[in-house]
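For reference, the structures are reproduced in the following blocks.
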Structure I
Amino acid sequence: MRTGETVHISTLVGTRIQHLDGIEATSQFLRFGLRVGVWLPAHMTSGGKALLADLTDEEVRARYALAMAGPRGQHLDVDLDSLFDQLADVRESRIAWNFEESELGLAAMAISVGRPGGHRAAISIAVPIARYTRELGAKWARDLIEVADEVASPS
């Protein structure tokens, strides 16, 4: 594992992500544990934002309109204008960020991976915010882009 931190792969379903698999950091005493099988609001997670950025703003708006009209919609706390600003940044940089949005003490970054026209998934790196630095974030962002490019290249 390049990072020494917990890494997840997740998928987008509607306005939520599900962590499908992961590798938990084992060399760190203070570490972020696995969340395999856990569903979270996409707009609060780095993986969710990375996958939402693959969609147009109209597609994102339609997904949230449908979710907010449903029985759980009253509990869905999302500022779409802020989300669209974040998604624009992700579309430009390819990296999505989460600084304590989904969980206190968590810093996470993610990228969407897959082949053009195929199913997309997000790879995210989760680290206790106490250990996060801008330098590590920049290095891991480069690593995520490298991995995503490898996945997207034809075999």
Structure II
Amino acid sequence: MTAIDILLVEDNPDDLEMTLHALRKGHVANRVQVARDGAEALDYLFRTGAFTDRPLDERPKMILLDLKLPKVDGKEVLRRIKADPRTSTIPVVILTSSNEQVDVLQSYALGVNSFIVKPVSFELFVKAVQELGVYWLLLNQPPDTGTA
């Protein structure tokens, strides 16, 4: 498989830059594909729209997904990821500013692997993103699915 480590789905430019900085600082992700809304994330994952020519074997090892997204919200993106056998085994981590219990419960009901509320301090955020990367990209043993 091609080395797409993370699909980062984030519409807020500040949060996007902060997450990318944290990933670079922690040396945990070599290649990050960014989607700035839910529709773009789905297009990437399912090879539609601008991504129809994406190689079949170029799939992320992990998805960092915000909940509050334009076009298609994060919960709908999560639902579609987990409902499709081609993507259902990709670990999805919600990384959001929402600490609403209903969001946590609904996300787990839809099959999220982890739910993280973005820490307020930059240092804590960097540490959280680094630990996510180490766990999901280096320590976690995913199933061998063959093809995307």
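We did not get these values from a lab; they are worked out from the coordinates using the rules stated. Just so it is clear, the model here is predicted, and its values are computed rather than measured. Cβ atoms are built from the backbone, for glycine too; each structure is taken alone.
Can you say which of I, II returns 1.3 when distance in nm of label points 7 Å out along Cα→Cβ at positions 6 and 46 is computed?
Numbers: I: 1.3; II: 2.5.
Among I, II, the structure yielding 1.3 for distance in nm of label points 7 Å out along Cα→Cβ at positions 6 and 46 is I.
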Figure out for me which of the structures I, II the number 0.30 belongs to, where FRET efficiency 1/(1 + (r/R0)^6) of positions 86 and 118 (r between Cβ atoms, R0 = 25 Å, to 0.05) was derived from the coordinates.
II
